[in-house]
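A.B. asks: Each structure below is given as structure tokens.
Read the figures in this text as sums done on the coordinates, not as results from a lab. Keep in mind the model is a prediction, meaning the values are calculated, not measured. Cβ atoms are built from the backbone, for glycine too; each structure is taken alone.
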Structure 1
Amino acid sequence: MEQRKHPRYRVEYAGSFSGDKISAQGVVLDLSSVGCKARSPVAVEKGDFIGALIDVPRYPTPLQVALAVVRWSQGQEFGMEFIRMAPEYQQQLHDLIRETEAELGPGT
């Protein structure tokens with residue numbers, strides 16, 4: 001079994017994804033400090049570069065990922081690695097991961 005460097009947490013946040021080949025709504029299914037798994041009715045391909053907005057209900061504005069790369073894609077689900085985020089959103093993401101870990105326990 002593959003060991004991950006960064007724990008992932010199961011979540012269900014609305015998301016929107018956009019890039020040269022995609023503009024779609026979807027759902028973020030799990031989240032880590034460096035990426036996430038999402039589902040969208042619009043197919044994305046491994047290697048696509050996209051931006052993402054993740055609607056975390058406890059935050060007044062969506063978490064903005066300026067640039068991510070799709071690392072894998074299978075049907076309607078795909079995984080992306082976050083490449084660039086503004087410092088304030090990077091801090092929000094780290095705070096969210098810390099809060100989620102406190103609520104759910106490590107790597108659930």
Structure 2
Amino acid sequence: MIEKVVLERAAEKIEEPWSPVEVAKVNDYVVRMALFEGEYHWHRHANEDELFYVHRGRIVIQLKGFPDIHLEEGELAVVPRGVEHCPKALEPSYVLMFERGTLKSRGD
């Protein structure tokens with residue numbers, strides 16, 4: 001059976017900030033949702049790009065060697081593999097991340 005995804009229901013499954021829950025799978029990729037609160041840690045993904053889509057709220061993706069990216073609801077950005085980054089929430093924010101299923105959420 002093919003099921004639809006209701007993002008508000010996915011948000012209700014999140015128990016604590018920075019702990020993503022799986023929303024859907026697409027081939028070798030996964031869509032995860034997390035509650036962003038405060039600042040995460042600086043990290044990079046050596047082999048995978050990472051897409052951030054703001055469902056609700058506002059975030060900044062701080063980047064080493066590039067200008068910071070400010071995202072509002074309905075906006076997205078892709079951080080290329082190897083770029084050190086640090087997501088920061090300007091308010092509690094629900095963010096979708098599209099990434100390879102093998103990607104370590106915490107980075108390298």
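A.B. asks: To test your reading of the models, identify which of 1, 2 gives 2.7 for distance in nm of label points 7 Å out along Cα→Cβ at positions 19 and 51 when calculated.
C.D. replies: 2
A.B. asks: For relative contact order in percent (Cα under 8 Å, 6 or more apart), which structure out of 1, 2 has the highest calculated value?
C.D. replies: Comparing 1, 2, the top value of relative contact order in percent (Cα under 8 Å, 6 or more apart) belongs to 2.
A.B. asks: Here helix-only ellipticity at 222 nm (-39500 (n - 2.57) for each DSSP H run of 4 or more, over all residues; to 500) has been calculated and equals -1500, so which of 1, 2 was it run on?
C.D. replies: 2
A.B. asks: To which of 1, 2 does the computed value 1.3 (distance in nm of label points 7 Å out along Cα→Cβ at positions 59 and 75) belong?
C.D. replies: 2
A.B. asks: Could you tell me which structure in 1, 2 was used to calculate distance in nm of label points 7 Å out along Cα→Cβ at positions 11 and 27 as 3.0? Numbers along the way, then the final one.
C.D. replies: Working: 1: 1.5; 2: 3.0.
Derived from 2, not from the others.
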